[in-house]
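Below, each structure is written out as structure tokens.
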Structure I
């Protein structure tokens with residue numbers, strides 16, 4: 001009776017290097033979908049909004065995607081722990097393909113926002129489940145080495161995304177279809193290929209555990225996060241003290257309080273079990289990831305703006321100029337992964353990574369309007385090295401510290417909190433940037449007015465109207481007027497913008513200092529040499545032996 005069991009379980013629980021690489025190929029294709037979608041949209045959104053006559057509504061297309069992808073992340077983690085990863089990863093790819101197809105068929109911005117929300121539901125699972133699946137099949141000691149390849153996906157997407165976005169947005173028609181619609185249609189063949197690969201190679205043994213599904217917690221999380229994410233994206237336009245913003249804050253707080261009560265009531269079956277945060281590694285991992293998200297997204301979203309406004313780069317060129325940052329991430333991740341695999345120690349890498357990010361953010365705060373581009377790019381490399389040495393080792397640490405049956409929910413928690421930090425950082429830093437920008441530009445023009453060369457250039461009648469627009473702060477929704485100004489007249493605007501960016505980077509610097517202090521509390525737990533699948537198979541075998549030995553006693 002016990003003889004067939006090991007013959008069935010052992011091959012399923014242990015994977016060869018070749019099998020792991022094959023599975024990894026399918027997972028990377030799935031993650032590439034979500035990563036490419038975000039970078040390709042960055043350069044295509046304005047063209048899409050213009051074509052759909054909804055320029056003032058374009059932010060909702062981003063907000064809708066952000067809300068559903070963020071909220072669905074912990075749901076995927078918990079449900080995949082209960083029912084298995086494979087069906088949910090295939091579902092995530094499928095729903096992403098459907099959402100992409102519908103986005104390509106959109107006739108107005110309201111439809112696009114609704115269909116982007118569907119896309120987001122898929123994207124939320126693509127990221128966290130891929131990391132959880134690697135946790136299932138690869139021992140923690142080897143895991144960082146493979147997970148480093150995932151950052152190569154993000155690196156590739158961040159380089160080719162803006163190029164493809166610019167190409168499709170700039171094409172009037174491609175195969176009798178509006179060029180920008182291919183931004184979404186491109187996902188369909190990639191998604192189908194990913195589904196075929198995953199369906200063929202990803203066969204993970206899973207014993208279903210009967211649990212209640214924490215639907216009250218899920219509903220409360222939706223009620224809490226939807227208004228908070230909405231106001232984070234829209235609050236700058238609405239006004240932070242407006243009636244709509246205050247209502248969003250109030251509903252969000254009520255939802256989050258209800259979520260905590262639901263999690264306490266469901267205990268072990270909760271969507272995010274509160275007991276999990278009593279684990280020091282998980283607590284430090286989620287806290288540090290939140291701070292990392294704030295500093296990373298909040299700080300780095302200003303770099304493309306700096307490149308476009310101060311250095312005069314097009315959106316596509318700015319994407320290409322971010323390659324040093326990508327090289328840094330990939331190098332940092334690969335080196336950290338290899339060293340963790342050889343030494344079995346991971347704690348030092350988030351500490352080194354956070355230190356490099358602190359230094360990079362401080363150096364970014366010193367970059368001015370006249371700083372050579374090569375110097376900015378060197379700081380990008382440093383920032384990338386810091387991120388690469390930080391993100392993957394932290395996920396490895398958290399996965400190693402929890403039960404094999406909780407890898408999905410733990411991975412989802414880290415991804416979720418990093419995403420929330422990114423949303424918060426982007427909202428806060430953009431608000432600060434827009435608030436200090438008019439004052440700094442005004443001061444820069446006041447200083448320039450004393451210069452005879454500026455006085456002569458500004459006296460030109462053709463420059464007068466544009467100068468008035470620039471001195472008013474020139475909303476960043478349209479900065480094309482800068483290209484029409486002479487270099488002498490445009491320079492103070494660029495100085496004012498650079499001075500405003502300094503404020504953002506100094507804020508990110510101090511926030512990242514807190515993150516550096518937090519990672520010092522990360523404990524060093526010996527990395528397991530067995531994958532989660534192997535550990536679960538061992539636990540199941542032990543349980544079966546205990547059941548067999550207990551039977552005669554009755």
Structure II
């Protein structure tokens with residue numbers, strides 16, 4: 001980092017804080033304005049904010065690291081842009097008709113108040129163990145690579161970076177609410193995409209072009225299909241037998257069966273039911289703006305494969321070929337293999353190695369933009385959940401000013417809890433793997449109650465509650481089993497014991513188990529209890545929509561929305577056809 005780089009970064013922060021100040025001055029001191037930006041956001045800012053919120057720490061640090069170690073295997077998750085089409089076309093009409101603040105509030109309208117409380121608790125726990133802690137950790141990783149010499153008392157570059165990211169993000173998030181978050185996200189999307197594209201371009205120039213990259217790197221790193229099946233076995237529905245013992249893990253591969261059934265569930269949960277994402281759609285005035293925002297975000301979502309995974313592969317190629325000595329020393333061991341624990345530094349290492357002065361500052365600004373936008377969205381979503389689903393229910397006559405103040409306090413508390421969780425992530429084998437694992441444990445019951453609830457009007461409140469409690473218990477149990485081996489050096493469960501089997505079961509297979517058990521619990525309990533009052537859930541399920549509801553939805557879209565959706569599907573199919581090794 002040289003003087004010009006710092007000037008560019010300073011200009012970025014000046015513009016960001018200026019934008020935040022402009023937005024803050026427009027805010028009204030009401031819950032509707034603070035948490036949902038007055039419900040008047042346009043589709044372009046909604047789409048950009050959804051994309052910027054999603055493209056955070058797990059992409060800059062984790063996804064590029066996954067590209068460095070496993071090639072395009074994790075692109076399966078990034079090609080789930082089609083999930084945003086499900087949000088826009090399937091769920092937006094129900095969400096907009098309900099006029100809710102939060103996703104748990106939607107469950108209360110569809111089922112009962114208890115379901116709202118349980119989902120709020122699950123969501124807040126999920127934000128602590130995934131989005132908040134991972135975002136803070138990734139900020140530390142970026143600073144430790146780019147500015148390793150920084151030291152302040154006992155704090156090294158990692159902790160200084162983590163704290164600085166929180167402070168700058170917290171300033172405009174706490175003061176400005178959702179409106180400040182989404183407008184900052186829109187600006188950050190431009191910086192992030194531009195900077196990441198420059199990393200790819202300069203990285204390809206350093207390696208000698210795309211064809212040279214394909215020659216240096218094993219073709220299997222560009223294969224979206226083979227990595228789904230473990231080496232030495234054919235596609236099968238059965239787990240692998242290893243040393244006469246049932247081994248439920250796949251040696252860092254992603255088996256096709258679990259990717260086929262588990263990955264879409266996680267994607268649909270994240271993009272269609274998570275407060276973190278859907279809150280932006282709720283902040284639009286009507287179905288048209290919400291749907292177009294989702295479609296625009298889907299188009300943007302196709303970019304990470306090329307601006308994060310490919311740079312990770314480029315970093316590996318430059319290190320493997322020895323063209324850049326610093327990369328080789330940092331990423332390759334004595335046997336010529338990539339060091340998995342160091343791979344999460346691939347993106348910032350590439351930035352430091354191949355970019356010229358000035359451009360480096362722009363890209364670092366883009367990296368900070370991604371970290372900050374992801375955290376700011378999580379802070380605001382957490383504050384909304386706590387304030388609207390807990391505090392306002394316990395204090396129904398509280399003033400609007402008090403609700404806004406409580407939301408700011410809730411944000412601060414969530415940050416402190418997230419800081420305490422960082423050591424768990426540090427012990428993990430990879431940031432992106434950690435995130436996908438935890439999400440796989442928490443997503444299935446939430447997916448079940450939303451999607452089955454909208455398509456199956458007979459399912460009721462007790463069934464929803466059973467699915468959430470059983471599924472969450474199974475997920476938290478697995479998380480508790482996985483934690484000691486990560487925190488305690490040398491800790492291991494006794495081979496073939498029950499805890500060993502749970503710990504070693506491939507995380508996506510365990511996720512499928514949670515999905516099946518949650519769905520069974522919901523259906524069985526619903527049919528053992530009384531059917532719901534269909535008048536109360538009018539418009540909240542397909543079976544209870546009225547003719548007026550259907551006419552309103554049909555009038556909200558045009559051929560432009562259809563063409564945009566088709567473009568997303570075609571681009572996804574093209575990626576699968578190209579990346580065949």
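Rule-based calculations on the coordinates, nothing more; no lab input. In this text, all values refer to a predicted model and were calculated from it rather than measured experimentally. Cβ atoms are built from the backbone, for glycine too; each structure is taken alone.
Of the structures labelled I, II, which one yields 1.3 when distance in nm of label points 7 Å out along Cα→Cβ at positions 295 and 383 is computed from its coordinates?
Checking each candidate, the match is I.
For which of I, II does distance in nm of label points 7 Å out along Cα→Cβ at positions 63 and 271, calculated from the coordinates, equal 2.0?
Attributed to the structure labelled I.
A value of 21 was derived for relative contact order in percent (Cα under 8 Å, 6 or more apart); which structure in I, II was it taken from?
The read-out comes from structure I.
On distance in nm of label points 7 Å out along Cα→Cβ at positions 175 and 391, which of the structures labelled I, II is highest?
I
Computing mean projected area of the Cα convex hull in nm², for residues 103-318 alone for each of I, II, which one ends up highest?
II
Work out which structure the value 26 belongs to, where percent of Cα pairs over 40 Å apart was derived from one of I, II.
Details: I: 26; II: 23.
Computing percent of Cα pairs over 40 Å apart on every structure in I, II gives 26 only for I.
Can you spot which of I, II the value -22000 was calculated from, given it is helix-only ellipticity at 222 nm (-39500 (n - 2.57) for each DSSP H run of 4 or more, over all residues; to 500)?
Details: I: -26500; II: -22000.
It must be structure II, since only it matches.
Tell me which structure, out of I, II, gives 3.0 once distance in nm of label points 7 Å out along Cα→Cβ at positions 351 and 415 is calculated. Don't jump to the answer; show the numbers that get you there.
Working: I: 3.0; II: 2.0.
Label of the source structure: I.
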